[in-house]
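Take a look at the structures listed below.
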Structure 1
Amino acid sequence: MPLTSDQQEKIRNHLTTYLEFNKCPICGGNKWIIEGELSVLQLFDSQYKMIIEGKVAPVAVVTCEQCYYCLTFNAIKLGLL
């Protein structure tokens, strides 16, 4: 499901509040792409086997337009879900 404009605004506000000078920590770029949908970080056990059942971590992904470095933010803590 696509992110609403309100959800995108929450992400943008969080990014500008906590990212110093709104700059990418890798290349120094300051143009960010808020990906259009939430993603899920898949969890693995101690033997690197994918955990199919149980917890998942929904995240908002923001990508640097210059070097493609990705920032992830916990979607639940951010109030997106």
Structure 2
Amino acid sequence: MRNNSCMADKSRKLTAVFSYLIMVHIPITLFTWRDMKTRPDGQIRGPKPIWRLVTLLNTSGSVAYWLFGRRRPNRHLLAVK
């Protein structure tokens, strides 16, 4: 009887992990990769393949890319004269 309870608990945990992957990690990773694909190399700090690997491993990698990996365009170059 105890084995069935333990298996059910593991099954619930696996379901929670897969739900997280499907609902949170995968969409954020795809959104991040799309940004990397469209952004020139000069606007990304570090090599793109490393950022792809880091963002694939966990969601905090995508957060790090958005906070630290992207270079902001120079605002004075965007000003219309």
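Derivation of every value follows stated rules applied to the coordinates shown; laboratory data play no part. For clarity, every value in this text was computed on a predicted model and none was experimentally measured. Cβ atoms are built from the backbone, for glycine too; each structure is taken alone.
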Quick check on the output: -5500 is helix-only ellipticity at 222 nm (-39500 (n - 2.57) for each DSSP H run of 4 or more, over all residues; to 500), derived from one of 1, 2. Which one produced it?
1
Which of 1, 2 yields 6.9 [mean projected area of the Cα convex hull in nm², calculated]
2
Comparing FRET efficiency 1/(1 + (r/R0)^6) of positions 11 and 67 (r between Cβ atoms, R0 = 30 Å, to 0.05) across 1, 2, which is largest?
1
